[in-house]
1. Figure out for me which of the structures P, Q the number 14.0 belongs to, where mean count of other Cβ atoms within 10 Å over residues 32-39 was derived from the coordinates.
2. When distance in nm of label points 7 Å out along Cα→Cβ at positions 56 and 176 is computed for each of P, Q, which one produces 3.2?
3. Computing helix-only ellipticity at 222 nm (-39500 (n - 2.57) for each DSSP H run of 4 or more, over all residues; to 500) gives -15000 for which of P, Q?
4. Of the structures labelled P, Q, one was used to calculate Rg/Rh (Cα atoms, Kirkwood Rh), giving 0.94. Name it.
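No lab work stands behind these numbers, since they all come straight from the coordinates. All values derive from a computational prediction rather than experimental measurement. Cβ atoms are built from the backbone, for glycine too; each structure is taken alone.
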Structure P
Amino acid sequence: MSNAQAVNEMFGQIATRYDFANHLLSGGFDYYWRYKLVSFVKKHNPSCIVDLATGSGDVAFALKKALGKKTQVIGLDFCRPMLELAQSKKAKYNYGKDLIFDYGDCLELPLADQSVDVLTIAFGFRNLQDRHKGLEEMYRVLKRGGALFILEFTQPIFCFRTLYYFYLKNILPRLANLITGRQDAYNYLADSIKKFPNKETLKIEISKVGFTHIEAYSMTASIVAIHSAIKS
């Protein structure tokens, strides 16, 4: 089984408990992280946003609520149980036709060249089987002057690192097992965070496909960061 297939299966099996687990295990900080992401996006006044690896749709919903009817928001994901959850939430809260959820793989986006004003991806970039190919696809579908925003875990500040990794390895998986019944999913989370590039290395990766004006904004003792980049 490929890494992509394993990730797909894993998230599919925890979909119904995914939102609750995120809110609890992040201590509620996930609301603040999404708020900051949306505030950066709003500055670009986009007409069309695509939220990649949208999962249960929380980022897409936050973007739609903030930007209103003037902006079309499309959430794409390759995990169908997650998409079903996003669709059910959309129906519950009666969002209009300009919020769409659909199947889409970040490594082969079902979007035309230069068709999107802003791309967002929150806590999904780390899971891509080929980050460089994913970035190439993101660059392809963005319009000239379009913006990419990557909200992702990163390496925390040094004085917090020991405590943080202890939490990831010893506490988070056990709590997650109580909530979702899938400790392995959160063992994977801890392992993937440790292996993920630091902010400066990720900026270099982003630049290699042609993006410019690349910046990183750290939050919460630098356990997460928003990387922004422009397609010149």
Structure Q
Amino acid sequence: MNLVIDIGNTKTKYGVFNGSSILDSGYAEGLKLEELLNKFPIENSIICSVAGQEQEIEEKLKQSTKYIEFTAKTPVPIKNLYQTQNTLGSDRLAAAIGAQAQFPNTDTLIIDTGTCIKYNFVNKSGEYHGGGISPGIDMRFKALKNFTHKLPEITADYNFDTLIGNDTQRSILSGVMNGAIQEVKGVIEEYYLQYPAIKIVITGGNHVYFAKRLKSSIFADPFLLLKGLNSIIEFNTSK
């Protein structure tokens, strides 16, 4: 069995796999590694972190499992054509690998809607090219507060569905919520122009919100990044 851990900017998520099947997954505030290691016969493990490596977790995994350190030099089952691989977020690459495993021989755009909105493109030949990064919804609200003198910081309202805000709070909600949706729609349209048969896959903390409001045919998968990490383990242990 494989244990995969994704340490993001705001949350830590884990998954336990038997082959390609997810046996257990969840968010962890201070991951209870001992509980997982006692509950499942974990053989292999990997960490994906954009918030700095968790040394304590890493050491425990090295002691109890065959631990794979995920770096720019780690062998992966797709060809990485990114120009600055050392600065490529491991989460971006893992999500791309997860999508390519599910949709091989297909041009694929992966949209990760978390702290940032990240666009990642893998072509039908299994080559990762990169994509784009923009501020996520919560980051946009914070930016309006931090870079102006009078605008308040408000929180996202995922039920908000109004175009014209008739007060300051609703105006901010309209600008941020509708603006994020329109950005993603526009990016998808540009990819369709270049790759008409492209598959769109959306994941990340806000994937439900975006998937409901986008008219394009979209495949939503909250476990995409975890599946990508598991694919990396399988690729390295099958050699």
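1. Q
2. Value 3.2 for distance in nm of label points 7 Å out along Cα→Cβ at positions 56 and 176 corresponds to Q out of P, Q.
3. P
4. Corresponding structure: P.
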